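Heads up, there are several structures right after this.
Every number here is computed from the coordinates shown, using simple stated rules; none is lab data. Model, not experiment: these values are computed from the prediction. Cβ atoms are built from the backbone, for glycine too; each structure is taken alone.
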Structure 1
Amino acid sequence: MIIILEENVTEKQIQRITEKLVDKGFDIHRSTGASHTVLGVVGNTQSVDTRDFEVLEGVHEVLRVSEPYKLASRTFQSENSIVKVGKVKFGGKKIGLIAGPCSIESREQIKKIARLVKKTGTKILRGGAYKPRTSPYSFQGLGEKGLKYLQEAGKINNMAVVSEVMDRMDIIPALKYTDMIQVGARNMQNFALLKELGKIDKPILLKRGMSATLKELLMAAEYIMAGGNHNIILCERGIRTFENYTRNTLDISAIPILKKLTHLPVIADPSHGTGIRDKVVPMARAAIAAGADGLIIEVHYDPDNALSDGAQTLYVAQYQELVKEIKIIATAVGRTI
């Protein structure tokens, strides 16, 4: 249920409305738009008579939200949310770029890649310190030491940094060293992890699970938002289908659908979405044309010898050319980089 307040509502009136809702056991989430302030009411509202709140001073309208994802829906907030990561704002006219290696392999490696991708104008550096791998014998990441290297590379090059967490215990070091925390596809429905991320104020990059519907992705975001953290960027990273030519099938259609259903920013990951280097560039171009608010791309100066996901990682020169191309596409769809 959402309560749309009058344009001239006072803070005293908002406080009275909020107190009445809290007394009934509801959680309240406030959103302020261009013309109206909206109160999102979370809890079992089925037995509530909306007229009890419609008559209160300062209330314009009371609506029941049909979608199970209340806070993430356009009904709760019609305007796009802007999520700031470092100097980059996702959700507005500008498109945000995130680039870097799949895994942080050494201090020298991450510093070199950061320096190279920065030259393209990219302002956010990615790098995995905790790696969820299919095989237990594959490289599992450097852990907290890797996060330290990532933060150092980011500071030297004036870039924000993002890295993935796999467990609730990973949140503590991630809070210390990163500007945004990534939830990978395998953990999209790790509800214990999502609840903990709802208690912090750091931006969250939430990737779609490989077999997840868009509704399930939005419900995962709802877990985080229900805890109080509304700084979420959704990521389409490909789903598992019957097609096995590519690693996954990048669902380009998910981008405009999500943009219609939710106010949260939506970016695309064509690296995991295809798993094949020469398919990453065309899918990145398509994602921007489809309305994505940004891209997250795996880049390495020597991808053929990378410790993880080398087959889907772009050479630096390929990434440089891609940035030039998507600037043209962005202009064509009324966006900038």
Structure 2
Amino acid sequence: MPRSQSRWYGLLTLSVAATAACAQGEHETPGAVRALLSALADDSLQGRMTGSSGGAKAAAIIEHQMQLIGLTPAGDGGYFQRVPVVAIRSPAGQEQLTLLDGSPTADSLPAPVPRPAVNVLGLLLGSDPALKDEIILVDAHYDHVGIGPAVKGDSIYNGADDDASGTVAVLEIARLMARGPAPKRTIIFAANTGEEVGLLGTRWFIQHPPRPLDHFVANLEIEMIGRPDSLAGGFGRAWLTGFERSTMGDMLTAAGVPIGPDRRPAEHFFERSDNIVFAYRGIVAHTLSSFNLHADYHQPSDDVAHIDFDHMAKVIDAATRAVRMLADGPRPEWKPGGRPAPGPRP
């Protein structure tokens, strides 16, 4: 077979190895994390740009993992939810990605070029007759910024921390939860595209939800957990954006889950990722992270070599405990004044 095809099958084999490694215990293992993240952040995926062949390869890896876990497909006829992304070229030759969603603005776009893109969606059905129609959304974005200006000879922006780490977490949380007991509420696990170019995948998800939006009671997004953050307490600990806005963070810390407040509120992390789209709709939605403002953000050096897999495994265990509480425990609520009013993204 061609070398590129051989490389591709090798990545799928690596993802199968991740499944086998994880199945050996009840907790997350650094080896399972390394295997799956190495596949998603491999150079052959060319930085997973939205609408690119590398992005399509990442979506196939994620789909394969959801099949192995046994999640119920929640896309348009499988695990894929097709997102109508198009490229618009300016008179100056610059290209911008946007949604072709039937809005007046989209209809007036000049000569849009389709760039096939998908969200990857799977679910675990709830088991409690009174709660199974309520939805917990656990998500991450799997896209990154693709190929860019070379830095020290490297032009592939792998996005190992941003956000292959979060995507791995979503899959591994699903794997741990699927081993039982069954959650009381239904959980949708989503790997979304287009976050880096305007939250495109999440905006489409909101317009075409796999379940009615009024059934969604909480959203936990996972973003950049590949390295410890000293302000969060270091190894194995994470923080929650907008911690003070709802009862979610209080519930988790009261139960001993090692997740605390965001110590950098001036960075506006609560408003800077996919969770904000759900929060604007009234769903209690936060992002879990341990981003420490490292200098490799959106650089080619955000690669597998800089990931702390022991830390990631511990954070995934903590996030799994958090998801279990959200699925089986009281609904989180906005605190007075905590729900954000719709507004421009910072």
Q.
If Rg/Rh (Cα atoms, Kirkwood Rh) is calculated from each of 1, 2, which structure is the one that comes out at 0.94?
A. 2
Q | Source structure (of 1, 2) for FRET efficiency 1/(1 + (r/R0)^6) of positions 94 and 286 (r between Cβ atoms, R0 = 35 Å, to 0.05), computed value 0.95 | A | 1
**Q.** Rg/Rh (Cα atoms, Kirkwood Rh), for residues 230-269 alone - highest-scoring structure of 1, 2
**A.** 1
Q. For structures 1, 2, which has the highest computed value of relative contact order in percent (Cα under 8 Å, 6 or more apart)?
A. 2
Q.
Going by mean count of other Cβ atoms within 10 Å over residues 238-245, which of structures 1, 2 comes out largest?
A. 2
**Q.** Which entry (1, 2) yields the derived value 1.00 for FRET efficiency 1/(1 + (r/R0)^6) of positions 110 and 310 (r between Cβ atoms, R0 = 30 Å, to 0.05)
**A.** 1
**Q.** Origin of the value 1.23, where Cα Rg over 2.2 N^0.38 Å, for residues 102-245 alone was derived from one of 1, 2
**A.** 2
